[in-house]
Structure P
Amino acid sequence: MVYTSSSLALAAVETFVHLEPNLQPDDLVSIECELPDDVASERLDIKPLPRNWHGLRNESLRVLGDSWIRRGRTVALHVLSAAVRGEWNVLLNPAHTNYRGITIRKPERFEFDLRMFRNRS
């Protein structure tokens with residue numbers, strides 16, 4: 001499974017929330033990709049999720065992703081971001097036959113703004 005975000009800004013926040021405080025990585029890259037409109041994708045229905053799903057660190061979300069990838073119906077699954085409410089991340093299934101239809105650009109160096117690492121402890 002390939003974990004992506006709908007924008008570089010969202011990808012940065014999703015990465016940032018998992019970093020060690022005050023530890024700025026120096027080896028990050030961003031890779032832009034384009035999912036064609038005619039490639040089948042689906043959105044995760046959050047109705048069956050626990051009420052406080054975005055604050056939980058349990059297996060229920062992983063189970064849903066695992067189930068989606070096993071079914072293999074679509075190449076992409078749009079899932080709500082827990083880090084930025086109302087934004088969407090996109091899971092990609094590289095084993096899906098339509099994965100080849102995704103345009104993947106070359107990696108570009110990515111650096112966080114230094115101000116993000118002041119007084120995070």
Structure Q
Amino acid sequence: MKVFKKKPVAKHLSRLQALGHKPVKSRQISEIRLETGEVIIEYPLAVRPLIAAVARRLGKTQEDLVQIKKLQLDALGTSVWDLVDGSRSVRQIIQIFAETHRLENREAEVSVTRFIRELGQRGLLGLQ
């Protein structure tokens with residue numbers, strides 16, 4: 001009889017805890033800055049194990065399986081991206097973003113946290 005172990009549950013941060021963390025950029029990305037000042041982020045996309053196994057059977061190498069995705073940030077996304085330096089907390093980034101773009105703190109918080117969450121889900125940012 002097999003005994004199945006439960007997967008560890010991801011730890012959810014409270015709002016105040018999350019605002020105190022410092023976002024950091026992934027080491028697996030590269031940035032391209034356009035003449036407009038906007039940023040294109042290039043990052044490797046993980047290939048699903050089943051697809052990778054089939055591809056290897058068809059003679060593909062590991063290098064053939066790496067897909068590079070590109071994400072172009074708009075002006076607001078670029079301004080947040082430029083503030084992510086590993087030394088500023090999410091709260092500090094929100095304050096600077098609000099002042100720079102003349103937004104209310106709550107509006108800036110919603111925009112910045114949503115942006116950081118989306119990039120985190122893609123593996124482009126992490127919190128320390």
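Every read-out reported here was derived from the displayed coordinates using simple, explicitly stated rules and does not represent laboratory data. Source: prediction; values computed, not measured.
Observations on the structure shown:
- Test item: relative contact order in percent (Cα under 8 Å, 6 or more apart) calculated as 33, pick one of P, Q: Q
- With helix-only ellipticity at 222 nm (-39500 (n - 2.57) for each DSSP H run of 4 or more, over all residues; to 500) derived as -5000, matching label from P, Q: P
- Entry that produces 1.85 once Cα Rg over 2.2 N^0.38 Å, for residues 55-110 alone is calculated, selected from P, Q: Q
- For volume of the Cα convex hull per residue in Å³ computed as 125, the structure of P, Q it came from: P
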